[in-house]
Every structure is written in C-alpha cells, then in structure tokens.
Structure P
Amino acid sequence: MNPACGAIALACLISLGSHWVPVPDSHLSPYFIIAFQVPFHSPSQYLRLSIPGLGRGARLWLDSAPLLPVPDAVDEWLIPNLRSAGSTSHIAVAAPSIPAAASLLLSPRVYLAKLDAILCQDHLAATAWVRNTLDNTVNVSVALAQGPAHSAPVDATVPPGMTQSIPVRFPITAKAGQALDVIARLEKAEEAMEAAYAVTSVGRFFVHDATSPSCH
C-alpha cells in the first residue's frame, strides 16, 4: 500500500491481485469473489475498479452494492465509496471465466485518462485525454517532456462530466524503433469546487520509422 495515494495531487494504481475464489453454487454461476484490505484514500478522490478484458457487459458488486461502468473508459467501474482504511471489502464478479487481476484506481477528480502519442524521429504528436468528473467546467494545462525536450503548455477547458482531447506536439531527436518514456504533466487551475493541483504520469512509446505515413 502506498500512503501517498491519499494525497489529492497524486493518482495511483493499487493491485488487488488475482486470487479469485469461485462460488459454483450461486444463482449467478459462474461467479467469482476476491477480498482486499481497503487502502487509505481521500473522500475527494475519484475511485475506480479496473479489471482488464472483463468487458462492459459483466456484472460486478462491491460489498453487495452493484458497480456501474465509468463513462468513456474501458475495463473500469465507478466505486461510489469505500469502507474505512484497513477494513476488508469484497468484489464479486459474474463472468464466464476467472477474471484477470483487479486494481483500484485512485485519482483527483480531474485527471489524465489516457495519453496517445506517435513518436517519430524528429517530433512527437500526442493527444492527452483529460477527464473532468466535477460538476463545473475546469481550466487545465497539459505539457509533455521527453528527456531534455519539453513542449509548451497547452491550455484547455473541460466541461463537467466530459473527457476533453488536447493535442500536443513538440520536436525531439530519436532513432527508429527506440523506446522513449514520455512524461505528461496536467495542471488544474483553482476554481469553486477544488483547489489547484498538478498530476504527472509516464507513458512508454516506440519511435516510428520516418517513412511511416503517421510521421508526415
């Protein structure tokens, strides 16, 4: 457990493992359950459950309460609340086979949902997808860095309950096939419902050959 996960300016992923226990006598059979210790979390954080490959049609429960899919997300379900830190909770899944490893996603209410990027030998073209789960529009700024290269911050507004795409492009120098770690920094401005904060994340991408159509 990472104690820093409770800080509003940070986002983190907490693995719950894959020790699913089958319950063959359930009327929802096949039916699987996993127990986990609730980590420290802030009431202001946005909480989700991630189970890759499960599919949005699966049925899930947290401590007998049904979970709904997160809008505009894949393999994520919204957690309305968690029990107090240190207590034990259970996730139940009705699925045709044993689910993959589950994880808790804890983040601020405004966060970087995804980073798509094309790395070429002389530039990086990226799209940052910023999710706003608040009830009001927020102002954000996104900047990327790769080694010594930094993009200029790109400002945008994100409507309430929406995911906004923000294009970012800046020059780099790299070799075809090289793997590069790209650091994305999201800054959210202060507004009525939340203070200002910044969140960073890292994505790894491979440089395309200069002859690739995506690099022109």
Structure Q
Amino acid sequence: MNFAGFRAEQSSDSKTYEITESDFDDFDKLYEKCPLIQREIEKRITVPLKRGQISGFAPCSGGIWLPFVTQETAEKNAHIDRATIGVSFTPIGIRIGLNFGVQAHKYRIRYYELLLNGHLTSIFELLNRKATGYCLCDTFWHYYIRNIQSLQWSLILYGSTKIAIEGAIEETKHLKGNPLTANRYLIGKVINRRPEDFNYVVNGLVNEISNDLNELYSVLALIDKES
C-alpha cells in the first residue's frame, strides 16, 4: 500500500509503543506510534522476518499498513512490488495477515496458484486446527474488508472453489500494468472494533500480532520461494 504525495514514514517522538483504544479515534497520534510499534513487533518475532516500509498516511487514505518481509528481501519498494505480511489499522478495526503491494501482480498470481494446487493446504489445516480466528477475506481500496470466509472454504476444493480461484488468477493477469487496490482470499485475522471487548484486545495486541506473524511466515516464505 503506497500513495504518491502522502507524507513519508516519520521518526517518532512517541515514548511508547503501547496502543490504546483512543488511538483509533486519532490516527495522527497512532501513525506517530507506528515505527515504535513495528520495531517492538520485530523484537518479538521468532522467524526470519524484518520490517518493511510503513505506508504513508493522510486522512483520506483509510488506514495504516505495517508490513514485514522475509530476511532475504531487498528493502527498496518491497511494500509496493512484493507480498508482505503485517497489520493494518483502520478506525473500525484491525487486520493481521497477508497483503500484496500495488505492483505485486506476479506474487498474487503465485499465491492463487498455491491455493489452487493445494500447496497451502497443510499450512492452512494447521492454522485451522489452532481455532484462533484465522480466515480468508477480501479487501477493497486497500483497507476495507468484505467476504470473510472460513479456512475450510480453501481446504475443500469444490468445483465452485476452483472456478473462483481460477477467476482470481485471470483477473490479476488482466490487471497487469494497473495498480492493485483490492485483493481476494487473503489469509489472516480480522479484529473488529467492538465496544464490549476492544479495550481488552488492544492491551495484548503487539503480542497477538507477533504470534500471528510467526504462524503466517511459512505462507509468505512459500510465495517468495516460488515467485
């Protein structure tokens, strides 16, 4: 996720990476914390991931993306032309999981091919057995979430499932040369901002993100290996 004209990642003057519910009402404040949040997540990750460039932010952007890439990945433009895993913050919730940069057509096609050919099945089965909220979802205009589906959808390749994934591959091929602003079937977790429990959720959010990225690393490593 990257938008021309947005301000570059800042070096934060914040003294804490701690996230509060009130941050989600003041994204300027949250954005200032993001470099510290990302560094703290990196400290707790136990797999070979490193920080990528945080997305630019402006009031019309809709959210903030904190990406991580495999250790072998060159830093420059990784968040634009590759697959990443990370966390997005929006005023209405949080998504932890896979994403594709606006020029990552090749990587997105490879992910769909891995899905179609069953090469992600064992990884998804393991995540599904954990019963900790993993799902597949679509995004549009980078941050907005729809069509949340259980992992079981991809584990059982019914004819309609295969057709849907084949359609996603063809759609991506037709978009070559155009920026990707929407994605389908992203593996991850979606945490909605619900008043009854969001305060509790954000208290442990850095640990949750770190643990999830550890578990999702194998998906990203396989996409990178095969692309």
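Here, each number is a calculation from the coordinates, and none is a lab measurement. This one's a predicted model, so the numbers in the text were calculated from it and none came from an experiment. Cβ atoms are built from the backbone, for glycine too; each structure is taken alone.
Computing relative contact order in percent (Cα under 8 Å, 6 or more apart) for each of P, Q, which one ends up highest? Going through P, Q one by one, relative contact order in percent (Cα under 8 Å, 6 or more apart) peaks for structure Q.
For which of P, Q does P(r) over Cα pairs in 10 Å bins from 0, in percent, calculated from the coordinates, equal 8, 35, 39, 16, 2, 0? Answer for the origin of the read-out: Q.
In this comparison of P, Q, the computed figure 17.4 for mean count of other Cβ atoms within 10 Å over residues 89-96 is attributed to P. Calculated for structures P, Q, distance in nm of label points 7 Å out along Cα→Cβ at positions 73 and 177 is largest in P. If distance in nm of label points 7 Å out along Cα→Cβ at positions 41 and 129 is computed to be 2.1, which of P, Q is the source? Matching structure: P.
Among candidates P, Q, the computation of helix-only ellipticity at 222 nm (-39500 (n - 2.57) for each DSSP H run of 4 or more, over all residues; to 500) that gave -12500 used structure Q.
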